[in-house]
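Down below are the structures I want you to see.
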Structure P
Amino acid sequence: MDGKRRDLAPLRAMRAAIAHRGPDDEGEIERDGGGLGFRRLSILDLQNGHQPMLSENGEAAIVFNGEIYNHPQLKTELEALGEKYKTRTDTETILRLYLREGPDCVKKLRGMFAFAIWDFKKRRLVIARDHIGIKPLYYSFRDGCLYFSSELRSLLKAGLPEDFDPEGLRDYLEYNFVRAPKTIIAGITKLPAAHMLVINLDDGRMPEPQRYFSLSISDGADQPRDEKEAIEKLDSLLNESVRAHLLSDVPVGAFLSGGVDSSLVTALMCRHHNGKVKTFSIGFSGGRAGLDESKWAQIAAKYLGTEHNELVLPCDVLGKIPALMCALDEPLGDSAILPTYLLSQYAAKQVKVALSGEGADELFAGYNRYKAAYASYLAQRGGKTVSSAARRLFAALAKDKFYRAAPYDTQEQWVEASRHTSREIALSFMSADFAAKAGENLLFWRPFMEDGEGFNSALLADFRTVMSDCLLMKVDKATMAASIESRVPLLTPELAQFAFNMEPGLKLRRFKSKWLLRKLAEKYLPHELVWRKKHGFWAPWEEWLQSGPAEVFDALSGSEMAACGGMDWKKFGESMRTLKNGGRTVDNGLMFRIAVLVLWRRSLSVRH
C-alpha cells in the first residue's frame, strides 16, 4: 500500500499453502509494488477461467473463490447493456459488474464468495465476503503491506508472527471457535460475513469493515402465519435455490446423512438434476451403535433412487487426528471436522461439487437449546400468570444451562449462555498476562451482528457466530482440504430473511423442532425419516482424549510449546494426566479443545 516494490516470494509461499484449494490452475500478477496470486478449483468454463483475471482495458484485476448462482441472469443483463464476454465464468461477471457499479456490485451477487478486486485506475482494493459467511477471508496489515487469503495458514507462510491473540484464545476456550473479526492469531483478522473493505491504496491506512447487507428480524410480523401458505413459500424458495446450486461444468453430488435436512436437499436435487444423483454418507463400525446413522442414509438413498456410496470408519477414528491435523486451517473444537474431511476425500474421487443440508438447524430451530428460547418467548408474551409459571419451569429445568439462563431479553444473554466453559475456568488455563488482556473487550463481535429481540434474535445470534465462524468454517476447510467444493442451498439471503421473520410457532410446534421444514419434507420423503429424532454428526472424542494421546504429551514436552505464550501448559498437562487416570473433576470438553490447539500449533511447521 505504500507503493514500494515488494519481494513476491511471500506471495508465492502463500499461494503454495493453499494448493489444495485449487489444484487445477495457478497464476499471479505483479503491479505497482504489489501482487495478486491464485489457486483455482475449476468448476465453470474449465479452460478459460484463469485467475487473476484482468479486465479488457487493463484497469482492474480480480481473484475470486466461490460460486455466483445468479451469474447466468447477471450475464444476460450485462450483455444486454453491451458487455462482450470472453469466458463463461462468474469471475468475469463480478469484474464487469464492478467496473459498472463499483463496490456496490456486491449487493447484486447471490452465492458464496470471497473476492478481491484491485482497481489500478482508482488506486483502491475492494475485498468482500458473502452475505452468510460461507467462504472465509482473512487479512493482516503490517509495515505498510496488506496480506489477505482464504486461509489463516496461508498468511502465516508470508512470515507473519504466530503469537496467540488473547481475546481470540479466550473465545476459543469458551466457545469452541473464534468469532469474527478475531482469529486465534494476533494481528490477523477474519472479515465478518456480509462485510467488505474498500481500501484507498494511497491512504496508507486500513479502514473499518463496511456492512453491505443486513437481515431484518421479527417474530412473524412480515411473513405468512398460515401453515399451508408458509409451506408453499418455503417450497418455492428452496426449489429455486437447489436448482441454482446445480450450476456446474463438473460432476455434482450430495452429502447425505439421513437426517431430514440433507435428505430434503437431496430430494429436491433429484427433481432438478439431469441424471442419477450420486450421494455420499459416512458410517461407523463397532463401538457405540448410536454413533452410526448410515441406516437412515441408505433408506433415503433407496427411496430417492440415488447412486449411493458409503464410507465406513472405525469408532476410534480420532486416533488419526494428529496425522491429519495439518488439514485443519484454524483450531476448532468440533470433532466432526475429521470425519467430514475423510468423507470429502472419499467423495472427491467421483465428484467435484457436493450439496449439503447445513444451516437448517439455525434457520428453523433444530437444536434442543432453542426450546428454551421458545419457552422464554412464550413467557414474555403471555402476561404475568404465564410468566410466573414459566419461571417455575425454568427453575425446574435448571440443570440445562439454557433454561437456567432464561428468560432472554438480549442477544448478549443468549450468547453468554452458549459458552461451553465458564470464563473463570477458561481464564485459569491461560497465562496471567494473557488472562488480564483477554477480558478487555468481551463484546468485540457485537458491532458486526444485526440488532434484534425475541425468539428469532436468539437464532440469529447463533447464525452470525456459530454458523458462520464454526460450522461453515468446518465445512469449507474440511472439503477444500480434499479439493472438493461444498454448497449449502439452505443458506441464501432470501431463505434467511424468510426464516428470521417467521412466526416462532411455525418452527417449534408442541416443542417439535423444525416443524415447517418437516411439514414440507413430508411432500418428498418417507414419514419415518421426516419425523425421526435429530442425531448430530460427531466423532467419539472422549475415548481418544481419555486414552492420554501420546502426541499431545510429546508436544507438551517439546521446546516449541514451552516457547508459545498465552497458556498455562503445565496446568493443562496435569489436568490431562488426571483425566487419563480416571479423574472426574476435569472439564473434558475444554481438555479436548486445548489438545486440538496443541496439535494444531505443532502442525504449523508441517503443512507444505
Structure Q
Amino acid sequence: MFNIVTTKDPNLWSNEMSNILCGPWLLDDSLDKRANFILSDYHWSNKDKVARDIEYIKKIYDRILFDLANTLNDYHKKDYPIRYWELLLSTWLIRSIVALFDRWEIISDIKKKYKNLNSKFIKYNDLDFIPLDTEDFSTNKLYSDDWNHWIFYNIIKFLGDIQTKEIPKINFSKKDNKVHKPVLKKSHFFNFFHYINNFFLKEDFFCKNLYLSRMLKIKLYLNFLQIPLIYKSPPIEGAKPIINERLKLNLHYKDDEHFLKFFYEFIKLNIPTIFIEGYQRLENIYSKLNWPKNPKVIMTSVSHATDEIFKIYTAKNILKKSKFYIFQHGGSFGSAKFMLGEYIDIKISDKFFSWGWSNNSNKVIPSFISTVYKKKIKKDVLPKGVVISLTELHKYPGRIDSGPRIYLDPFKQNLLNFIKALDPDVVGNSCIKYNTLLGYDHIKNFFLKNSPQIRILQDSKPIYELSKKFKITVETLNSTGLLESLALNIPVIFIHPPSELTLRNESLRYYEMLKDIKIIHDNPYNAAKFINDIYNDVDKWWLSKDLQMIRKSFCKEYAQLNKNSFKEFIKEIKI
C-alpha cells in the first residue's frame, strides 16, 4: 500500500505505508530521517511531453476563454466581444490551466504506476482559496503549500479510487478579503498638467509601466505633443466570494474529456472575485479614472498581466478602436522553446515590440532592448572579483517558461561547485547579488550555509549597475541580465546545468556561438577554470575580434541597440 504526500506537512506522512512524494519541492534535509518514501517521476521532465502539452494547453485555453466570455456576458448582462474578456482574464486563465493540468498529470501518473493508493488530507473551507484578483492568485495562492494541497485534494476526489483520510489543520493563516494598497492622491501638479493635456494638447498616447528610461519616455510623449505624466492605478477593495452567486455561472460545457470536465467544475472556486462579485466595482473605478479618454495607442511592458485597472481601461478603449501594444519585458522571449507568456502577449496585443527577434507573426515588430537603450557603463579603474546574479525561485511549478524549473537542488549545487572551484583571491573579492520578491530565502540560505566565504549582497538594482566594480558578471538564468550585459558590452558568462537550457531551433546556433567563445558554460568546473585562467587579463578575452563579432551578431537578434532604433520605434507606433 502507498500513501500520496502532497506537501511538507509531516502529519500527511504514513508510518505504515511507503510514501509517494508528488514532486521534488517536498525534498529537504529532514527527509534523510524518513527512508520510506518514493519520489514520483515528474511528467514535464520529458521535454517532448512539455511540447505536446503546450499545444494542448493553447487549444483548451481558446475553448475555455470562449465559454467563459459568454458566461460572464450572461452573468453581468453584457455583450462584450471575446477579446474584451481575454484582456481581463488571460494571465489568470493561462496560469490556472497550466497549474491545474500540471497537478492533474502528477496524480494521474501516480495512479497509473501504483495500486492501493491512500492519502491524508486537510479539509479546508473552499472560500479561503478563491483569489481576489490576478495578482492574488499569482503570488499568494499559486505557490503556497495550502493552495497546492487543496488542489491535489480536489483532483484526487474527482479522479477517485484513492482512499483518503481527513486530518485537522494546525496554524492555517487565513488572509482577509481586502487588497491593501496605499491610497493614491493626485497632486495639484498632476491635475494642472492633465488639464493642459485635455484642453490644449493631444491625448493620443497612453503608457503605463513601459520599460524605457525617463528621458526616452519624455521624448516619446513629446512626439505625440503631450506632457509626460505618471498614471497610477487606484486601490481596489477586494470583494468577498459568494458561493451562491458562483453557482449561477453556466459554463455551457459539452465535452466529456476528463481534465476539461474537472476544470469546468472547479473554475467556480478558482476564478477571482474581481471578475464576478467585484466586477461592478471595477467598472465603477474605471468610470472615474482621470486617464486619457480616447487614446489612439495604449502601451505597456508588464501592466497587462496583473493590473486590473489597466486591463479594464485597455479593454474599454479597444472597444473604442484604440490600439494596444506590448513591449518585451523578459530575456528568454524569442529564444526559449517553451514560452506561454510570450504566446499570450502576442495574442492579446495589436503589436508586440521585441528586443530584436522576429517570428512568423506579423504582430511581432523587431525593435530594441528597451531596458538599457542609450545607457553606458564604465568599469572602475581597478575592478575585482566576479558578481553572480541569483534570484529566488518558486518551489512549486507554476508557469512554463523555458520549461518548468522544479529541480532546484541541481541548480544550487551547480553554482556551489562553480564558487568552490574559483581561486581564493577571486572568491574573496566576489559577491552574490541576490534578489527575492517571494517572501522566503531558500536559495540564499543554502549559500549562506554552504559557501560562507562569498558575501551576499541583497539588492534589487539591475546587475549591470553593480557590474562596474567587478571584472566579470556571472548569470545563472537565460534572462534579462544576460542580454543587458551583452548589449552593454559588459564581460559576462552564463552558467547552466545541461538540462536547463531549452531553446527553439532558430536560436540554437546563436547560443552555440556564445558557447564557442566561452560566454556560455554547462559545466561549473570548466567555467571556474576559465575565469581563473583569464582573471588577470579579462580584456584580452572579452575584446578579442571573434568575441566582439559574435556578441554583435547575437545582440542584433536578441538585444538590439541600433542608434536609429528609437526613431524607427516612434514611426511604428504612430502608423
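Each value in this text was obtained by applying a stated rule to the coordinates, not by laboratory testing. Worth saying up front: this structure is predicted, and the values here are computed from it rather than measured.
Structure above, values below:
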read-out	value
If mean projected area of the Cα convex hull in nm², for residues 12-83 alone is computed and equals 5.7, the structure in P, Q	P
When relative contact order in percent (Cα under 8 Å, 6 or more apart) is computed for each of P, Q, the largest belongs to	P
Computed 25.2, 78 for Rg and Dmax of the Cα atoms in Å - originating structure among P, Q	Q
